[in-house]
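There are structures below to look over.
Bear in mind that the values in this text are calculations on the coordinates, not laboratory data. None of these values were measured; they are calculated from a predicted model. Cβ atoms are built from the backbone, for glycine too; each structure is taken alone.
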Structure P
């Protein structure tokens, strides 16, 4: 980071401002002091938020565990830290503690087409209109997230392929499974189903993200493009 003296953060180069740095380089690129600066938002008449945050970290020997022990009055001894900022810092440290004590939610793992169908059937199996969904998977074929891409009438729905790829990249998906329902109960893929499957597979291939299946789901059954050799 450049030497900006007592300049306010807004006068710094964009790439050195904590918020912009986080957006451009990722949250892991920020120092502890820069993360604290985002929380307190401003410093005092002589220090920027980052400089004040560095001084706070200096006082606890750059140890977040020790920072978490400071109470409201102790934090307010730093010029520029009022009650609201002190409470914000204490709340952030408490959230960190609770996160460490919590167990990560177990993600559903997709081992075969039936797993994916069962995962989404409660969402779309008995709808009177079509919905088109995507599952974003990690390297272990566990579901990172699911997203409804569109909703249609009785006859179909429209998919924005560019939006799908944008979401896949944002979620760091390793592979994708698409799924939609047929309100008629007919599990046979239409020409439109086959066309959108090709488009999605080709677009994802450009991003090196494999499409491992496209399912048609009804309340009583499902059709898998992968199982039928149509991918």
Structure Q
């Protein structure tokens, strides 16, 4: 049995090394995305909040839970693997539980929830926000990032005529939220806004629309923007 386990481990490690080397060798520069902005917002706040237990919602194949664990936090990662990833999904950085945030099975509560560029892909975003609020301890925080334009909601930015991905049409939708949806989240939960950043990534009015600004520009509610980073606290 020990010999078999050693053989399986050797083959598994060899495959992971092969995949990593192939990805390293095939790198190509496609431009910067929103992650540096979102993660900078997350880590700037997490230093001051000092949570112990963190829930990462919609992890996918990212390394965020592993990075948070390496910082010392106790991390649980979830994703709706069965429904959102029809071909299946394995995260090689961290163990991800197959949990739908709309119907979470866990009764555990957390000090902080991270939801980075995930909510826009969930049609019932209101229910997802309510569910995340229930999973937080009193006084806990939600760090949320999503496409956002203050005065205009769009149910799928990829269908807008000036979207940069209109000819690719991903299989998932991407909403762009507005103050109306944000106020709806607050009205249906015990959340309050502690901090909100606005970022101008494109020349158009909504996410992926127009030409990209390089680098992206910090903005405000009254100037052009297509992305928002939010820190919400549960009272």
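Tell me which structure, out of P, Q, gives 70, 36, 31 once Cα extents along the principal axes in Å is calculated.
This value belongs to structure P.
Identify the structure, out of P, Q, from whose coordinates semi-axes √(5λ) of the Cα gyration tensor in Å, for residues 121-184 alone was calculated to give 27, 13, 9.
The read-out was computed on structure Q.
Out of P, Q, choose the structure whose coordinates give FRET efficiency 1/(1 + (r/R0)^6) of positions 81 and 177 (r between Cβ atoms, R0 = 25 Å, to 0.05) equal to 0.50 when calculated.
Working through the options, I get structure Q.
9.8 is what came out when mean count of other Cβ atoms within 10 Å over residues 17-24 was calculated for one structure; which of P, Q is it? The partial results should precede the final answer.
Working: P: 16.6; Q: 9.8.
Structure of origin is Q.
From P, Q, which structure was helix-only ellipticity at 222 nm (-39500 (n - 2.57) for each DSSP H run of 4 or more, over all residues; to 500) = -9000 calculated on?
Source structure: Q.
Supply the structure label, taken from P, Q, corresponding to mean count of other Cβ atoms within 10 Å over residues 137-144 with the calculated value 19.8. All intermediate terms of the calculation are to be shown ahead of the outcome.
Working: P: 15.5; Q: 19.8.
Matching structure: Q.
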